[in-house]
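Next come the structures, one after another.
Taken together, the values in this text are just the output of simple stated rules run on the coordinates, not laboratory data. Because the structure is predicted, anything quoted here is derived from the model rather than measured. Cβ atoms are built from the backbone, for glycine too; each structure is taken alone.
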Structure P
Amino acid sequence: MVAIVSTKAGHFLVGADGGVFSFGDAKFPGSLSGVALNAPVVDAVRASGSANKLWLLAADGGIFTLNSEFWGSATTFSNPAPVGQPVVTGGNVAVPCPHTSTSVVVNASIGQNVAQLLAAADRAGLKLCGSGYRSAARQVELRKANCGTSYEAIYQMDPQACRPPTAIPGHSMHERGPAIDFTYNGSSVGSHSSAAYKWLAANASSFGYQRVSMSSWRKWGFDPNR
């Protein structure tokens, strides 16, 4: 049994299979026993003032009505990650950016470092986020956009000749997951004089990040030796 639901002078017993047993003044409302459920029943409640209306709750958020109204269920919903807590996906991790619905994806091994960096910036009044991991295909797209569409432009041109500088596919830190192009209030960190850059310059190394020389202001890479 997973639930006991009291009435004025009786009660219902509810099983994980949806079976319902009524006692005393509790009027039998029906049962799910014998019905194939996607997930077991985990709880039950009675409609106020009624001796024969039940709602059964399943582990997957499903709601079953027994002689009661149906107002909806949560079987298609998913809970967001707790604020600031990385969500691991394969070898990468999506780190939520404070006060936004976006996240920055980095290598899973440094997810906590990034979460702590973003939280510290938030405490300092800076809403940082950024662009982290990118696939090889995405790196090719960026080379086409920033360097040119020829084979030479995509795979051979000096990264510094691109606007903005863009690493050759297969050589970008973003493809391995340790690099971040930081944003501040939704826009790229624009210059050395910006509040975001000054904070990063003073604090990023405490979380293992340092500026990458190829891009003098926005790209930061994780240094495992710091």
Structure Q
Amino acid sequence: MDIKVLYSSLKDKGINLIYSKNKLGIKKGKNVNIQDDLLDLIKSNREELIHYLKKKQELNKKKTPSDYELPSTVDYESLSAFKSSRVHKSRIEDIYVLSPLQEGLLFHSIYEEGTSAYSVQLTCDISGVVSKDSFERSWFYLMEKHTILRTGIFSDALGVPVQSVYEQVALPIHWKDFSGISKESLEEKINTFILEDKVQGFDLESAPLFRITMLYLGEGVTKMVFTNHHL
């Protein structure tokens, strides 16, 4: 279940959830009765709701450069300007400085512009029916749980390279039907696509830095092509 939708739905019904000291509380409006099935729904999603409310509190707090462990060269005005920039397609959840290894990879990615050396690919064949809805919901859940899957890289916006974690990003999953391609041409088409996908590279400032393409090959076989930047 989408926790954000559940939270909004409860609020529309006059039921406000409160997070304090790792506990979930309920505050309801006058003449509002909470039915048993709704209470069970809240209980069954308790941990997810606590996580969501905790994250909302953190986002609403005004953070300074030191909260993000940024160097003293970054002042509050620069940070505020960066966070409010239109280049961001979603609200920033967190900011991290890069590790030395990441800084090295970033340097070579910029210096060797256009190279695909830092694009990593994984391919695998999946037999049987692939539920598009279930597959995409699973990845949506993973992106909610793992911040690295919602991260973009900025090399000089703050005078120091940083990675920005966004509250939400678009699901980078694409579906293509190759089932109409003849068996004689299929392997060549697949290899061409995989190569072109790798060469395409990534805009480091545009999160997420991975994409998935599902190629339906026919006869109940789907090839997954997972491409990501080494950063």
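Identify the structure, out of P, Q, from whose coordinates relative contact order in percent (Cα under 8 Å, 6 or more apart) was calculated to give 10.
Working: P: 10; Q: 21.
Computed on structure P.
For which of P, Q does FRET efficiency 1/(1 + (r/R0)^6) of positions 55 and 191 (r between Cβ atoms, R0 = 35 Å, to 0.05), calculated from the coordinates, equal 0.05? Traced to structure P.
If distance in nm of label points 7 Å out along Cα→Cβ at positions 71 and 159 computes to 0.9, which of P, Q did it come from? Before the final figure, lay out the partial values.
Values: P: 5.6; Q: 0.9.
The correct label is Q.
Using the calculated result 1, 7, 12, 13, 11, 8, 6, 5, 6, 6, 7, 7, 6, 4, 2, 1, 0 for P(r) over Cα pairs in 5 Å bins from 0, in percent, pick out the matching structure from P, Q.
On the way: P: 1, 7, 12, 13, 11, 8, 6, 5, 6, 6, 7, 7, 6, 4, 2, 1, 0; Q: 1, 5, 11, 13, 13, 13, 12, 11, 9, 6, 4, 2, 0, 0.
So the calculation was done on P.
Of structures P, Q, which gives 6.2 when distance in nm of label points 7 Å out along Cα→Cβ at positions 47 and 175 is computed from the coordinates? Write down the numbers at each step before the final one.
Values: P: 6.2; Q: 3.0.
Going through each structure in turn, the value belongs to P.
-11500 is what came out when helix-only ellipticity at 222 nm (-39500 (n - 2.57) for each DSSP H run of 4 or more, over all residues; to 500) was calculated for one structure; which of P, Q is it? Label of the source structure: Q.
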